[in-house]
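Just so it is clear, none of the values below were taken in a lab; they were calculated from the coordinates. These numbers come from a predicted model, not from an experiment. Cβ atoms are built from the backbone, for glycine too; each structure is taken alone.
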Structure 1
Amino acid sequence: MSKFIPVCEPFLDGNELKYVTDAVETGWISSAGKYVTEFEKQFASYCDCKYGVAVCNGTVALHLALVALGIGKGDEVIIPTFTMIASAFAVAYTGATPVFVDADKETWNIDVTKIEEKITPRTKAIMPVHIFGLMCDMDAITSIAKKHNLYILEDAAEAHGAEYKGRKAGSFSDMASFSFFANKNITTGEGGMVVTNDETIYNKARYHKNLCFPMDGNRNYTHDEIGFNYRMSNVIAAIGLAQVEKADTYKELRIKNNALYREFLKDIPGISFQPLHPDYLNVSWMNAIVIDPVKFGHTKDELIVHLKANGIDTRLLFNGMHNQKSLIDYGCDCSGQYLISDWLTQNGMYLPSASNLSEEEIKGICEIIAEF
């Protein structure tokens, strides 16, 4: 390639500079300000939810949601083993224990047929993670949660605008959390959001994110519970509001780019993508592929080296939670086999995925893969 192509870079082509400049010029740069409340309102609406609570990153969004649901020491939360480690760490922050379920080979999401075997009297919630922008089977998860009287907390960090049977990510659960990290379809650099339709849970999240100051705004510095400083600044929220104004545009760009990768790589043996299905709108946060080294003729590691030599950045897929020393030391049960998660880790990788990649760039990447 004639230039270096990073694996993903933010795309800021809306009102970001205008709104940030306004926040700075008016002096509203802390967590108070119109952009925080408007971003919360607009993003929650985008997710078909009533309430949003903006926070400083996606990991604390998960933690805050768990706290608002009352998850704590002695509880268990079921999560996929194939996920980013923030999902498990957020559970650990509460003193609860994450319990792992293997991935489904077709969707790469949590295998819903294996959830019930992990439920115990200590289980309080299921945390489905919508991997790479493809939503989980929420009908099955909702049915299991109702049967066992469990909360659902959607980890939708990678799924802004994704849909399952016409419903948006974040709208299926008691609470959902999102990340606005620099590589996300909607980004603020750092940042996160909790959304819900439950006013009581919403107020708990607002209360705990602001050091448990009284909800009536009283500043007598008397705090009845342990709280957290998870506030988002007005400057960051200004970027977020500009981003959510163009959320559908960015979503369509990611979907289009993923379609181009599928088209240009369709005749290359040994390369597979997440499936496309009419019940799901996959927003293609990352263009993840899995390499069959026998059919492709090279391992994914060899392909990564070749792409890097040609100025193309890539990333590995997640390493399963059952392989994490930190979680083993924490006391998680990492015994048993997680064959699909291990298969994804061993053979999967991301290709460049920025919203503003050109068709020419994607075609050039795919030609280099084909030549290899």
Structure 2
Amino acid sequence: MIANLNEYFYFYTYCFMRKSEFIGLMSGTSLDGLDIVHVSFFKNEVSKVKFEILHSQSVDFPNDLKAKIETYHQLSIAQIFILDKEIGQFFGKAVNNFLAINNINPTTITAIASHGQTILHQPKNGFTLQLGCGTTIASITGINVINDFRTRDIVEGGQGAPLVPVGDFGLFKNEAEAFLNIGGFANFSYQANNTIFAYDICPGNLPLNKLANAKNLDFDKNGDLAKGGEINFFLLDLLNSLDFYSLDGPKSLGTEWLDEFFYPLLKFDKEIENNLRTVVEHIALQISSTLNGINCNKVFITGGGAKNSFLIERIQHYFKGEILIPSADLIDFKEALIFAYLGFLYTENSVNALSSVTGAKKDTVGGVFHLA
């Protein structure tokens, strides 16, 4: 006999919904830490997936490891392979500590889904490289690992990015019409004619953080430095005229593009506040122009840039619709959550990379499985 509604809910969950738990790992190009989430996915008889974030944490990179990642282009091939193992060791130990702190039994975890640390992304040359050895993570944690989510899509002619839209519309589709993530780069997804589209819009936190670093700051908190600067309209025109912005999607950006085209236009030794102000305006213009161009009425914004109140203010200045900023957990951990979801889809042999988004010849199930 089921005594009350709570007991009925748990009876329904365990009898009619399949539950599985994953650890999601996300380390972005801005190197602001390793995001870890422990999430439970529930799938009912009609294949609708619900989720619950059970625990979350962000772990700073050790300074020596961060320095190696930042100078990867100076490393030999052998040193790159060593770095791959070192990042895997850091990820694995971070997960073990996360499990211990939160009293999580490793045997309850179906798999760790790891994005890895991107150091090279060149889809036009047929490859992408995310470091963080999956076999090493599996060995250290004793938990199966799924990583390298992008390569299969690139082999099929796609950009290997963005992958987050699968989660945007799989988990949040009733929240907004478009989903914007402002991390190292700003990317978004939207749906038109029952087809999901997505692509990178412009740089995000990477150039802002790099400029703040010149003032011995990790980042420009709330955009306060930028707010105190003045727009350099000549520089703004140069940034807005970059060839990338005239390309149609699908398209994606990497740090190589910043090094070759974006950073040479900036000054990192003077006029920092003015450069920050100009780059903020550039980002706001590119994002709002893109959203207005699809007639978006409501956008859901996550990523570190969602905490930059001045940047959000400038986006709203140009954007004609409503901005939705979700809870702190989703701002900080949505991408880690979605990579856990991509891992969940992998174990279900369900599509986790959309050709309409990446430009591949077909939808794919991406990922490489590492048995613990």
Structure 3
Amino acid sequence: MSVTVFPGFVRLADGGHTLDFHLRWLRHNCDLDRHPTTGERTIDSADPPDALALLGATIDDGILRVRWAHDQRTSRFPLAWLRQHAYAVDRALPPRPPSATSTLEIDGRFGPAVVVARVLSHLAEHGAALVRREIASPESETEAWIDAFAARGLRTTATHFGRIEDLRTDNTTNANTDQLGYTDAGIDLHTDQPFLDAPPRYQLLQGIRAADTGGESILADAQAAFTYLTALDRDAAARLLSTPVRFHRKQKSFEREVIAPLVTVAEGRFQVRSSYFTAAPYQLPFDEMESWYRAHDRFVRLVRDPQHQYRFRLAPGDTLVYDNHRMLHGRTAFRGPRWVRGVYFDPAAAPRGDEDRTG
């Protein structure tokens, strides 16, 4: 018999079978919350805190022992009793969101025109591609990347920043730089341009100059995280699909907003919109607000779990391309002259009725 701890539940492997138990179920049935004489339960399930986590779980002498994070209590559950009351036997366990950066990496030594086919293959399979390439002047290769994608049916999509973004603290080439991307602040996971009717499908981020410290890139597969959430909490996943919320970007010379669900799945295509810094104040019916926050926050905590993230540094010459409808991205804070160049792409035939307007 073995035990594995997952977010929100534990799994026991028992002679070829598995038994899953939610943490709240275990705490509700803790052996220490029973009357010493009658053996009756002395608490309600509403009594433990909403957020439960474990410091550890072990099995020995036929007993599952779990130690709780919030009060350091150790609860004991006889395995025979757990078998008797099991409610999730041999449940199919969905794969957790991926985190192995090596699956994204491509050897870019032969340049954009040669590796672009592999990049597109990685985008379809993994949602992102990380091209490792050493080159003396990476900025001179941006147009080669644009040409390589154009030859494969993708067109450059200009935004209110311009055609090519120079993400650096001393930017002098772009419009509307009064936003986080042009600072040295850390930026947590998000999608780009969720306030547009049709956010750009792909983004290329090209490493031009590394930071002195920090500046690590972060990616999370929102599609995989949503699939995982659906297996853990179907009601929360359904609420992400059905609740329209407002994304609003207001800058000195630009303003746009869109009302849309965080997740949509149409004709088999997944799309996520997620941006904590352009999410407008939620305006939902009073009796739906807490349920929305619970669903939203559970999803965000899944993608913010380091076990569910790709983390890497973009060295000068490296190029990251990711699906902005599937992947969340961010970066850690940094010091020094970090310079990353960004370009958005869309399929050439894709209609765009929301070309950026300034004013």
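Data for the structure
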quantity: Structure (1, 2, 3) behind the derived value 18.6 of mean count of other Cβ atoms within 10 Å over residues 20-27; calculated: 3
quantity: Entry that produces 26.6 once mean count of other Cβ atoms within 10 Å over residues 180-187 is calculated, selected from 1, 2, 3; calculated: 2
quantity: Which entry (1, 2, 3) yields the derived value 12.2 for mean count of other Cβ atoms within 10 Å over residues 76-83; calculated: 2
